[in-house]
Structure 1
Amino acid sequence: MLDMFLAQAPQPLPTPSIDYAAVLPMLIVLGMACVGVLVEAFAPKAVRWGIQVTISVIAILAAGVSLILYATGSSPKAGLTTFAGAISVDRPSLFLWGTLLLLSLGAVFLIAERKVEPGGAFVAQAAISPGTVQDRAQAGPTTASQTEVFPLTLFALGGMMAFCAANDLLTMFIALEVLSLPLYLMCGLARRRRLISQESAVKYFLLGAFSSAFFLYGLALLYGYANSVKLADIANAAAGSDRSDTLLFAGLGLLVVGLLFKGSVGPFHTWTPDVYQGAPTPVTAFMAACTKVAAFGGILRVLSVAFSSTSWEWRGVLWAVAIISMLIGAVLGLTQTDVKRMIAYSSIAHAGFLLVGAIAMTENGLSSTLFYLLAYGFTTLAAFGVISLVRDGSGEATHLSAWAGLAKRSPLLAGVFTFLLLALAGIPLTSGFVGKFVVFSAALSDGMAPLVVVALVFSAVAAFFYLRVIVLMYFSEPATDGPTVTVPGGFTTAAITLGVVVTLVLGVVPAFALNWASSGGFAS
């Protein structure tokens, strides 16, 4: 009788196996984010900024060292899965993690800058209502700032690392929320122009919640189809099932909408221009560089691992989405009069170019898209660093008219921005040219010549609004009462220098990064 009872008793759940060496970079980032929260709770206000900057930089550097040691040491070439199969640590994951850590280091430098804007770009007390006497007082010269932005940045970074390495849709959804919620808060913390900053945060939150609902509904439909949320199980069900594919493609459609929203891919881009313009510029740089890396890392993994056998059915739809994104970014970018909004529409066009590589579904398509993410991230990060230095009495001067004759005010800054704009346009000897070349080559080799022709046309159209800014800086007279160019502090100088150097190196000697990106495929 006792034997029968013991046999029917619920068995304990198996302990998941965890390869701590493989996931140590992610654990370091999330652990140090928790330490940052404790600092906010217990450290005196006078010393919080220095402690938080130190914690953030140490966390990123320590995670980078652990990543290098693992990638060059015990990591299997075919990759592995850990956390009961929830996290896949393979060569694309390691490449994306390295890219995110490098980009986030530059973003933390921009966030930590306090010389360009006394006290930093972030409000001293976020609860103060915009337009009040207290709000005007805290916008003046002060050393106080909202230091919670540092642990929020680390939490967002940890979520991004988990998102692009997630091996099942439930883990991916949780990581999506972990990376998104801090960004919603950070967008509303601008020291100046508080109303537009808070408006951008609300828009991002509402549309982000809407896209998360699409993702979650798609996850539910795919679970109903495959009886699992693991990407490999969905792939097996799609390849070997005789049941109706209605749930499969309905779930895929909803899932992809949520992913494309995070990647700023048109027509799911509506949040991008307003949020890029309203958020504090360091946060915009962090979002523009790192969020796109994480989003396309997730897109590549989902399409390659779970839906490669059904690519014939969905490929045409993503062709249309890529063309729409390039069209929206290139054409509407021509009409912009604000530099930050112009870069936002540029990111939408680049998302279309990235999607061309993601659709290729080959080894060259994967490696070229990873390289493009690396190249685009550093160029965009440095570009927003430059934008933060052109200022007037109300803060950053982002209207294009303020950039007229900038080369006469600061030849060095105009030269750096010109180089970055040429990289975004894809001019040779820049990382942008190499990125487009390898992506379009991969698409051509996979039989997508018509899509490549369309992409080349929109690349030429988009180049016009980059060249328009260059002409404005060099061939227009500056206004006598125009904005000034602020001398950057050490943090901003380091961030811009990092972005410019990487943009140049990847444009001249890209082989090492391309070899790293093509060192292996996804593990499932």
Structure 2
Amino acid sequence: MNNYVYFFFAILLLFGTLKVGDYGISIDEPIERKHGIVAFDYVNEKFGLFSSIPKGTEINLINYDHRDYGLIFQFTAYSLELLFNIDNSKDVFLLRHLLVFLLFCVSLIFFYKIIEWRYKDWKIGLLGVIFFLLSPRLFADSFYNPKDIPLMSFFIISAFTMVKFFFQPTNSSAVWHGVACGLVVGTRIVGIYMPIFTLLLILLRIYQIRSSSQLIRNFLVVSSIFIFSLCLSTLIFWPILWEDPLGNLLYSFNSMKKFRWYGNILFWGQMVNSNNLPWYYIPSWILVTTPLSIVLFFCAGIFSISKSLYNQKWSYLKSRSNQMDLIFLGLFLGPLIAVIIFNSVLYNGWRHLYFIYPFFLLIGMRGFMSLFLFVRSSFLLKKRIFVSGILSVFIVFNLIQTLVFMFKNHPHQNVYFNELVRNVEHNFERDYYGLSYKQALKYLLEKTDDDSLMIYSHDFIGKINTMNFPKKEAERLHFVSNLNDADYFMSLLNPRDEKEKFEMINKNSLYNNPEFFNIKVSGYRIISIYKLEREN
């Protein structure tokens, strides 16, 4: 890598390490830590490596309700927690946040390498990384999301090894790609798409070299090495497969197709059920939560690829760069289409499919380059300068606008919406992960003198976020189940049914109380504290 690139990543690492403590604890983190404890106990009992370490839970992985989850990241995080002898909740989750961010940074290096190899230019590779970092929701999640960011990171790494294996099929590249795919599958079963896609590429390569029996034999050898490496790595990284591999693999796959969560989600102003989402659910979320300039690049990339395919037909595949773009397109579209076809159950937002975003960006890089090449080839000098200037101003202005949003609203970049959504509060859920509870609780602690703060909330994320504070401060915060015992009502303003939505909009019931504090991002609220009067 270029020295400037080393310097850039060093600054990113330093900046992220300093900011990692700013974020709250998301709703998924305690249960994800529990996954790691269950996995560690199982592995430790199997091999008897650390007999002095007591079991963290009595749950057996084989009978665990969440055994369909890949647990490699959670296992590693809990192992490091034990290694460093961390025994307080605040530092436990701070360590986990740091690990998520470090893994994200490592994956960005591979993302850079993919672009650099594709365009043979380190500056374009670095620009692609900057575009990634200027994606507010992904940036925020890279500090705390323990499920989707590790999956996305391993997808990026395995995409790099896939490209290496496909274009430079050696024993070494086959082994490393098998290991990378094993990490992806060992993180979540949806990662099985990566080795399946690789097998399709292997068939394509065999078709391309069908006229040479020697080349076919050599490629089949390295392909066999990949498959062996994949199977071995998956078994190592996913302990549930150690007993009944095929049965547990099928169980996990069926669970992925129709996940066991049934709830209502605010989507374009309507309450929709997670079990019956419209086909445009994920495309809509991507469209409204991605900076418009990046959406423009993606659209230009799709147009450029489609036009080239139409004009060049099969000769399009002769170019290595074009083949890479089609690989990126397949890695983006495949999971998206599968979710739509299977009518998969999804949570709030589109974080379950964050792993396709790197390929969205890679297609966008094709669009970015094609836009300026089109201007250069289609206009005379004066018009070229004018059109290039207009295009550049739009792109730079939109990216600067995004950067300003990220700094101004830190650490709430996770609720970013672009200019396509006017009335965010009415149309979409915002802080469904509950990160803003940390800042709201901090305000409550600083602005009140009560020894005991009695708080009522519709969810339990607030109680989770008490672990952000030193013990003395956390002991002042009491979340109660009886509304009559509460002094304050806290809400993320994300309705779970039509009744609650009506109450929020019309200021009825709890929402009719005076607002003690709120956090706003670009004019829309993400959390509110209401002062309650106790009933006598």
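Just a few scattered comments:
- Label whose coordinates, when distance in nm of label points 7 Å out along Cα→Cβ at positions 77 and 413 is calculated, return 5.0 (choices 1, 2): 1
- Taking Cα Rg over 2.2 N^0.38 Å as the criterion, the top structure among 1, 2 is 2, with the largest value.
- Each of 1, 2 could give FRET efficiency 1/(1 + (r/R0)^6) of positions 85 and 365 (r between Cβ atoms, R0 = 25 Å, to 0.05), but the derived value 0.50 comes from 1.
- Looking across 1, 2, the calculation of mean count of other Cβ atoms within 10 Å over residues 197-204 that yields 16.2 traces back to 2.
- Identity of the structure behind -23000 (criterion: helix-only ellipticity at 222 nm (-39500 (n - 2.57) for each DSSP H run of 4 or more, over all residues; to 500), calculated), options 1, 2: 1
- Value 2.3, calculated as distance in nm of label points 7 Å out along Cα→Cβ at positions 253 and 333, assigned to which of 1, 2: 2
Read-outs throughout are calculated quantities, based only on the coordinates presented, and are distinct from any laboratory measurement. Quick caveat, the model's predicted, so the values are computed rather than measured. Cβ atoms are built from the backbone, for glycine too; each structure is taken alone.
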